[in-house]
1. Figure out for me which of the structures P, Q, R the number -11500 belongs to, where helix-only ellipticity at 222 nm (-39500 (n - 2.57) for each DSSP H run of 4 or more, over all residues; to 500) was derived from the coordinates.
2. To test your reading of the models, identify which of P, Q, R gives 195 for volume of the Cα convex hull per residue in Å³ when calculated.
3. Of the structures P, Q, R, report the one carrying the highest value of distance in nm of label points 7 Å out along Cα→Cβ at positions 48 and 128.
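We did not get these values from a lab; they are worked out from the coordinates using the rules stated. A quick note: this is a predicted structure, and the numbers were derived from the prediction, not measured. Cβ atoms are built from the backbone, for glycine too; each structure is taken alone.
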Structure P
Amino acid sequence: MPEKRIKILTMGDHPLLPSGVGTQSRYVFEALLDSGKFEILSLGGAIEHPSYDPQRTEKYKDLWTIMPVKGYGDTNTIRTHMLNYKPDIVWFMTDPRFYEWLWMMEDEIRENCSLVYYHVWDNYPYPTFNKTYYQSNDAIATISKVTSDIVQTVAPEVKEKYIPHAVDPSIFNKDATPEESKLIRDIRKNHNLEDKFIFFWNNRNARRKQSGTLIFWWKEFLDIVGHDKATLVMHTEPYDPHGQPLPRLMDKLGLTRDQVFISVQKVPPEQMSLFYKMSDCTINIADAEGFGLATLESLACGTPIIVNMTGGLQEQVTDGENYFGIGIEPSSKAVIGSGNVPWIYEDRISKQDFLDACLKMYKMSPEDRQVLGEKGYQHVLKNYNFDVFREQWVDFMTQIYDKNGSWGTRKFKDKRWELIEV
C-alpha cells in the first residue's frame with residue numbers, strides 16, 4: 001500500500017490568484033505536493049467567485065482540491081472540513097486581523113491537529129497585542145527578518161522559522177531569450193518608449209502603496225530631467241476603491257500617456273517578467289510593506305530597485321554590506337493605529353530623498369546599472385533561493401507532523417489555563 005500522505009487544510013487568498021499571497025501559497029503547495037508526502041484541501045478566498053464548485057488542477061488532480069469561499073472562511077466551514085477531511089495540519093496565511101475567529105476556536109482544532117501560520121507583520125514597535133494570537137499556533141513561519149524578530153520577541157515560546165518569499169527562476173530571471181528581446185523592442189516601439197528611461201511600479205493602487213504621492217513626485221522629476229526623457233510604467237488598477245483615481249491625478253498635473261503609462265491588462269507571470277527586463281529600475285515607496293514581492297521579482301530579473309527602508313523591502317535592497325539598488329531611509333515614523341492594531345509605525349520618505357534617488361539611478365551609466373542588477377540577481381540566488389524555499393517548507397511541515405501527530409496520535413499539551421480553587 002502507498003504511504004499515507006499528510007493532509008493539509010489551507011486558508012488564504014485563492015492559490016491560483018496572481019496576488020502576492022496567492023502566488024506564494026501556490027509555491028508552497030506545489031512544493032509539498034511534489035514531495036509526494038502531502039495532499040491538500042485549499043479554501044480559496046479573497047475574491048468574488050463566479051462559482052463555488054470544487055476546483056482541481058490537471059497536474060495534481062485529486063491530491064489538491066480548491067474550495068472557493070467567501071472571505072477566508074468561517075467557523076462552520078472549518079468545523080465541516082475538520083469533521084469530513086480530518087486534516088493533519090491547518091495552514092493559513094495573510095494578515096492576522098482576518099483570523100481572530102480562527103484562533104478563537106483553537107481548542108477545537110489543536111486538540112486534533114496542528115495550526116501553522118505563515119505570518120507577516122510590517123513594522124515595529126513590537127505588537128505585544130498579538131501575543132495571544134501567536135500562542136494559539138503550533139508553529140509560525142515568518143516571511144521577513146522584521147517579522148521573525150517580532151515573533152521571537154513577543155512570543156519566544158512558540159516555534160518560529162524564517163522562510164522568506166521566493167520567485168520561480170524559470171519565469172523570473174535576467175536572461176532574455178531572442179524572442180523576449182524582440183518582444184521588448186516591439187513593446188518599446190509600439191508604446192513610444194524607445195530611448196526612454198523606464199521606471200516600473202507594480203503594486204495594488206492602495207493607500208499604503210503611495211500611488212498618488214508617486215505620480216505627484218514623478219511630475220517634479222520630469223520637470224528636472226525633461227518631460228520626454230523618462231516614463232513611469234504603473235501596472236495597477238487605476239480606479240481601485242482602496243486607492244486614488246490615478247487618471248484624474250494625471251489630468252490635474254498635465255501628464256500624458258508617454259509620461260505615465262498605466263498597464264491594466266492582467267498578464268501571466270511569464271509576461272510580467274518582460275516588464276522587469278524592459279525597465280531600468282523598479283520602485284516601491286510604500287509606507288508599510290511586509291515583503292514586497294514585485295521588487296524581489298525585479299531583482300531576480302537583474303533590474304535594480306528603489307525602495308523605502310521599511311518592512312521586508314529593506315532586506316531585499318541590502319544584505320547589510322552591499323546594496324542592490326537605492327534604499328531611502330524614512331524621514332518620519334508616525335505611530336498610527338486602530339482598535340485591533342493599537343500601534344504600528346507608518347514609514348514615510350521625503351520628496352527630496354525620492355527625487356535624489358531617481359536622479360542617481362537615472363544618471364548612472366548603463367554599465368553601472370547592469371553591475372548593480374547582477375549583484376541583485378546574485379543576492380536573490382543566495383538569500384531567496386527557490387529550491388531552498390521549497391525544501392524548507394517540505395522539511396518544516398514534515399517535522400511538525402512527525403513531532404505533533406494528529407487525531408489519534410496528537411501530542412497536544414499547550415494548555416494556557418489552570419483551575420484555581422477559590
Structure Q
Amino acid sequence: MNDIPLGVLFSILGVLIVLSGFFSGSETALISLNRYRLKHLVQSGHRGAQIASTLLERPDRLFGLILIFNNFVNILASAIATVIGMRLFGEAGIAIATGILTFAILIFSEVSPKTYAAQNPERFGFPAAYILKALMWLFYPLVFVINTITNGLLSLLGIHKPGNNDSLSPEELRTIVNDAGSMIPVKHQKMLLNILDLEAVRVEDIMITRNDIVGIDIDESWEEILDNLTNSLHTRLPVFEGNINHTFGFLHLRKALAVISSDNASKEALKKVITPCYFIPEATPLNRQLLNFQKNKRRTGLVVDEYGDIQGLVTLEDILEEIVGEFTTDPSDTLMKEVHPQEDGTVLVDGSANIRELNRMMHWSLPTSGAITVNGLILEFLESIPEPGTSVLIDYYPIEILQITGNTVKTIKISPRLNQDVNKDNAEN
C-alpha cells in the first residue's frame with residue numbers, strides 16, 4: 001500500500017465511508033418500513049416493495065449480509081486510514097487516524113444516513129433492496145454459513161426464533177386509527193373506533209326498556225287498535241296479549257295499513273300479517289348481534305333475560321347509531337322529550353333516560369358499566385329508594401332527585417360536572 005498515491009488512498013477511503021453509510025442506512029430503512037403499507041405496495045405490484053418484503057421474510061439473512069459488508073468496509077477503511085496517518089504523521093498518525101476516522105464514520109456513516117433512512121424509509125429502502133438482493137445472490141454461501149453458526153449458538157443458549165405474528169390486538173388497531181391523522185377524516189376515525197368498541201357493549205346497554213316499549217295489545221277493542229296504528233311513530237310494533245310478557249310477534253305498519261284499508265279489516269286479518277318474535281339474550285355483544293340481524297334478516301328483536309322474561313327491545317338502527325351516531329335530531333325523539341336544559345346550566349332528566357344515549361347527546365361521562373337508565377344508576381348507587389330532595393354525587397356530577405313515582409326515580413336535576421382535581425383537593429383538606 002506504500003506505493004499507492006495518497007490521493008488514491010483518500011479516494012478509496014471516501015468511497016468506503018459512503019459504502020458504510022449505505023449499509024447502515026439500508027438496515028435502518030428496511031426496519032423502519034411500515035409493514036402494512038409495505039403489504040399494500042406489494043399487492044399493488046411495486047417491484048421495490050416486493051423485493052424488500054422478500055428480504056424481510058428472513059431478517060437473519062438480511063442483517064447478516066448487511067453486517068458482513070458493513071464490518072468489512074469499516075475494517076478496510078480503518079486499515080487505509082492507518083496507512084494514511086502513518087505516511088503523514090509517522091507513529092503518531094495511528095492515533096490521529098483512529099480519532100478522525102471514528103468521527104467521520106460516526107457522522108457520515110452512522111448518524112446521518114440512519115437519520116435520513118428513518119425519516120424516508122421507502123425512498124432509501126426500496127432502491128437499496130435491489131442492491132442487497134444482488135449481493136445476497138452473489139454471497140449467499142457466506143451468509144448461509146454465518147447464519148448457521150449464529151443460529152446454532154443462539155439455540156445452545158436456549159434462544160429460539162419466534163414465529164411471525166402480524167395480527168393486531170384491538171388496542172393496537174385503536175392506536176393506528178388515532179395516529180392516522182389527516183389520512184382518515186375525524187368522523188371516519190370515530191366510526192372505526194366505535195366499531196372496535198361494539199364488542200364491549202351488550203344489547204341490554206342500548207335497548208329500549210320494557211316500560212318504554214310501544215306496542216299493540218291485541219286484546220283491546222278494534223277501535224283502540226286502529227287508533228294506535230294510525231298515531232304510531234314507529235314502523236314495527238310488537239303485538240302482545242294483555243302485557244308485554246305475552247308478546248307473540250311484530251307488526252309492520254305498512255302491512256297493517258294494507259289490512260286496515262281492505263274490505264276484510266279485522267283482528268284475524270291483522271294477525272295473518274304478524275311476523276313471529278325474534279328474541280335476543282341480554283348479554284349478547286353488539287358486534288355479534290349485528291351479524292345475527294344480518295344472518296336472520298331481522299331488524300328488530302326483543303331482549304330477554306336468563307329466565308326468558310322480556311327486558312326490552314333493540315333494533316338494527318340502535319346498533320348502527322352506536323357506530324355512526326344519531327340518524328336524526330327530530331325533536332320527536334324520545335330522548336329529546338326526556339332532557340330539558342335549564343337557563344342556570346342544570347338539566348332536568350327523566351329517570352327512564354338511557355345513560356349511553358344521554359352521554360352521547362350531552363357529551364357527559366356518566367357510568368355505563370352497570371345500570372342502563374338514570375333511575376337504575378341512582379338506585380344502584382344509593383342501594384335504596386331515595387326521597388325527593390336527596391342529592392348525590394356520581395362521578396363528580398351533582399344530582400338532585402326531584403320526583404319519585406312509586407319505587408322509581410321520575411325526575412332528577414343534573415348540574416355541570418365538578419372539577420375532579422379541585423374536588424380531590426377539597427377532600428384531602
Structure R
Amino acid sequence: MKIVFRLFVTIFLLVIHVQVSYSQDKETTHTFKIIGETRGLYISEHPKVVAVEYDPSSTNHLFITYFEYEGIVESKKQYAFGGKKFDIMGLTNYLLKKELQLDGIQIEYRKDGSIEKEQIFANGNLQKETSYYPDGKKLLSYSVENQLRNGEYKMWHQNGQLNFSGNYKNNLKDGEFQEFSDSGVLQKTGIYKDGKLISGVAIVQDVVYDRPEKPAVYIDGDEAFDEFLKRSSTNINGLKAVTKPTRIDLRLSIDKAGRITDIESISVIKADELSILNEVFKELPVFMPATEEGIPVASIKDLNFILSADGFKRNTNDEVFAKPDKFPEFPGGVEALRNFLSSNVRYPKDAQISGAQGKVFVNFIVNGDGTITKVTIARGVHYLLDEEAIRVVQIMPKWTPGTMDGKPVRVSYTVPINFMLQ
C-alpha cells in the first residue's frame with residue numbers, strides 16, 4: 001500500500017486583504033460593545049480568517065467563527081468577554097490576558113459542513129466532549145473535570161447502537177464497563193477499581209491512542225528499523241542535493257495489526273525532501289502494535305529523523321515518552337519539589353492587584369540527562385502567573401531521568417503550580 005505524505009505547512013503572512021463588514025450599533029443589553037470590523041485575520045502559527053458576533057442568549061458572551069482560506073467554516077466558539085469594548089484586531093491580546101475565555105459550546109466542522117466534534121467549556125475548562133459520525137450520529141461522548149476524564153464515557157457503532165459504556169474517576173476506569181455488538185448484544189463486562197481490572201475481562205475502546213500504555217515498536221527492534229532506513233535510503237539520487245542535515249518530524253498512524261495506514265509530516269519540508277521520503281517509505285515497515293491492558297490498539301507514533309547526504313536516520317536522542325517504565329523524579333522527591341516551588345515562586349504584584357489566582361499546569365520535557373527543556377503552559381490562569389510558572393520551572397535543578405527498558409529516556413511531565421491570594 002502506498003502512503004501519500006500529508007503536510008502541515010506553517011504560513012507566515014504580513015498583509016492579507018479580507019473582505020470585512022463593520023459592526024453596527026444596535027440596542028442590546030450586552031456588558032460590552034463590538035467595535036470596528038466584525039471580520040479579520042487571527043495571526044497564529046496557521047493564520048485564519050475570523051468573524052465575531054454577539055451571543056443573543058447571554059449579556060457577556062460572544063461567538064467567534066474561524067474560517068479556512070477557502071471560506072469553509074472550521075469552527076465556531078462561544079466565549080465570555082470581560083472587557084467593555086471588543087475589537088477583532090485585538091483577539092490575540094484578549095486571549096493572552098485571559099479577558100476572553102472559552103465558556104459554553106465549541107463546534108468543529110468537517111470540510112463538508114458536518115459537525116465533527118462539540119465541546120462544552122466553563123471558565124476556560126473543558127467539561128464535556130461529544131464527537132459525531134459524518135451522518136450526524138453520535139460516535140463518542142465523555143465528561144471532563146480538572147482536565148481529567150471524570151464521569152460517564154460512551155461510544156456508539158455507526159448504526160447508532162451503543163458500543164462501549166463505562167465510568168472514569170480522575171482519568172482512571174472505575175466501576176462497570178461494558179462492550180456491545182452492533183446489534184446491541186452485550187459481549188464483555190469488566191469491573192474496574194482505580195484503573196485496575198478486578199473482575200471480568202478487559203474492556204478497551206476501539207479508538208486511536210496518542211499515548212498508549214505500550215507504544216508501537218518496530219517488529220524486529222530499533223536496530224532493525226535503523227537498518228531498514230539505511231537500506232531504503234541507499235542510492236537515492238536526491239540525497240546528493242542535501243547540503244546540510246535536516247530534522248524531519250513524522251507522525252505514523254499504526255493500526256491494531258501493526259500496519260502503517262498514514263504518514264504525516266509535522267514539520268515543514270521541501271518538495272525535494274518529500275520526494276526522498278516517498279522513496280524511503282516505498283516499502284512500508286511493519287510494527288508490533290501498541291497495546292492497552294494487553295490488547296492491540298490503533299495508535300499514532302511521533303518520530304524524529306535526520307535527513308543528510310548519508311541517508312535517512314532516526315534521531316535516537318529525541319523520542320519523548322508519556323508513559324515510561326519509570327517516571328523522572330525531582331532530586332529529593334515530591335516533598336522536595338513542593339519546597340522548591342514554595343521557595344522560588346514569586347507572586348507577580350500586578351497579578352495580585354488584579355486579583356488573579358488559580359492553578360497553573362506546566363508541561364516540560366525531562367531529558368535523558370535530567371535537564372529540563374520545552375517548557376510550555378498546559379493550562380493557564382493569567383498571563384502574568386503563567387509567565388512566573390514557566391520561569392520557576394526553567395530554573396529547576398537536574399532531575400533523575402525517567403527510564404524505559406532500564407535506559408534513560410526523554411519524558412513529558414506536568415506539574416501544577418498553585419497561586420492563591422491570602
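1. Label of the originating structure: P.
2. R
3. Ranking P, Q, R on distance in nm of label points 7 Å out along Cα→Cβ at positions 48 and 128, first place is P.
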